[in-house]
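Colleague: Got some structures for you, see below.
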Structure 1
Amino acid sequence: MPTRDLTQLAKLVDHTNLHADASNQDMQLLCNEAQAWGFAMVAVNQVQARFCHELLKDTDVHVGAAISFPLGQTSIYAKVQETRDAIECGADEIDYVVNLTEVKNGDWDYVREEMESIVSLCHEGRGGGMRGASDPITCKVIFENCYLTDEEKIALCHLASEVRPDFIKTSTGFGTGGATLDDIRLMRNNTDPAVKVKAAGGIRTPEEFLAFVDAGVDRIGCSASVSIFEQLSRQN
């Protein structure tokens with residue numbers, strides 16, 4: 001395997017622990033690992049945003065809060081309030097799950113309203129004395145592709161091209177399937193280049209990780225990040 005720049009690769013990683021039973025000790029470990037390896041972000045459930053913010057506020061590692069996770073089956077109002085609370089608690093990035101019921105219903109006005117509401121709130125940034133108070137919050141839209149037809153994925157890509165979240169994302173990792181290279185190609189080919197693509201779900205080996213890097217993703221969410229990078233460092 002060719003030598004890779006691990007520092008650059010690490011900046012693609014959203015180091016993830018979204019388990020329902022994750023403790024403060026687990027969050028401490030996650031944050032310590034992210035800082036040690038130079039990962040871009042820790043991905044956690046919204047309720048843990050404040051704790052992780054306190055652990056990472058003097059570092060370059062962002063805190064990412066998962067919104068309406070993993071089902072996406074809450075109202076626009078509830079998602080907006082959860083997003084606002086996460087931002088107030090120190091989240092630098094938001095990953096929200098699209099309402100799959102309304103995608104299946106073909107109610108694209110609803111899906112647009114949801115996306116516009118959360119994206120606009122994120123891009124307002126936050127006030128106060130927190131890190132990056134004047135900066136917009138990064139917003140990622142989780143499609144959960146395992147439940148969607150290609151036509152539905154493409155429609156979401158076109159909508160994202162108009163609304164302009166920062167990222168579209170393949171999966172929660174809690175559905176019936178995770179990221180696939182075919183989905184990455186479909187998403188990239190049908191979305192404005194200004195919108196980045198994140199792969200997540202089931203990426204557990206260096207070979208899988210590098211395949212997604214070579215496919216052109218801008219972020220990779222995984223819980224096996226440390227194992228992957230330990231193996232990559234030995235291969236280098």
Structure 2
Amino acid sequence: MAVFSGIEAVLFDLDGTLIDSAPDLGAAADKMRTDRGLPSLAPEVYRPMAGAGARGMLEVAFGLTPEHPEFSLMREEFFVNYENCMTQRTYAFAGVTELIERLQQRLLAWGVVTNKSQRFTEPLTRAMSLFASARAIVSGDTTPHAKPHPEPLFEAARRLRLDPERCLYVGDDERDIVAGRAAGMGTVAATYGYLGQKTDVGSWGAHATINSPAELLQLLEQA
């Protein structure tokens with residue numbers, strides 16, 4: 001396992017890394033089904049695609065892809081449903097609260113870089129006390145580019161007033177690792193979120209892989 005030195009801040013992806021929002025994402029899509037008289041699907045059916053957001057949820061619920069002529073309208077309906085329920089069933093993954101506490105004890109800054117749009121990121125992080133100590137929260141539309149482009153990570157580093165190489169980026173998707181490496185940050189792949197067994201995390205090129213938040217602490221304590 002990699003040893004990281006000189007780290008002054010840890011940045012995280014949001015959904016699937018810090019919080020489990022799959023239940024609310026699935027519920028928003030499932031309401032669209034039941035509103036149309038279709039049978040409800042079990043939450044476990046939606047979960048593997050939670051990391052893909054609206055695109056993933058609409059694909060599960062209706063087999064709908066972005067090329068479909070009604071995709072934009074359906075996506076906005078999903079967004080409205082999600083806005084109405086996004087804090088009802090969403091929670092931090094086990095061990096995340098303790099991880100954040102330990103980062104603060106070590107005087108390490110921390111923040112969030114997500115592809116979730118500001119429309120959802122702001123109210124969600126405001127509603128969860130976990131994020132009160134975050135020093136930077138960068139959404140998918142904060143900069144002109146979203147991950148896997150490195151610009152959102154550069155923006156987070158600017159807000160923290162740190163060189164990117166002093167930051168570690170933790171995420172549960174290949175685009176997180178691509179963005180982190182392009183930004184010159186140490187990268188850690190988190191496997192405890194939405195990843196299915198078919199996902200080859202080893203092919204992403206992350207500097208390290210963790211199966212629980214506690215394992216990140218072990219990495220940092222070795223530094």
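Colleague: Suppose mean count of other Cβ atoms within 10 Å over residues 90-97 works out to 26.6; of 1, 2, which structure was it derived from?
Modeller: On the way: 1: 26.6; 2: 16.4.
This value belongs to structure 1.
Colleague: Thinking of 1, 2, which structure, once relative contact order in percent (Cα under 8 Å, 6 or more apart) is computed, gives back 26?
Modeller: 2
Colleague: Right, here's the next one. Could you tell me which structure in 1, 2 was used to calculate mean count of other Cβ atoms within 10 Å over residues 18-25 as 24.6?
Modeller: Values: 1: 11.0; 2: 24.6.
That value comes from structure 2.
Coordinate-derived values only; no laboratory data. Just so we're clear, the structure is a prediction, and the values are computed from it rather than from any experiment. Cβ atoms are built from the backbone, for glycine too; each structure is taken alone.
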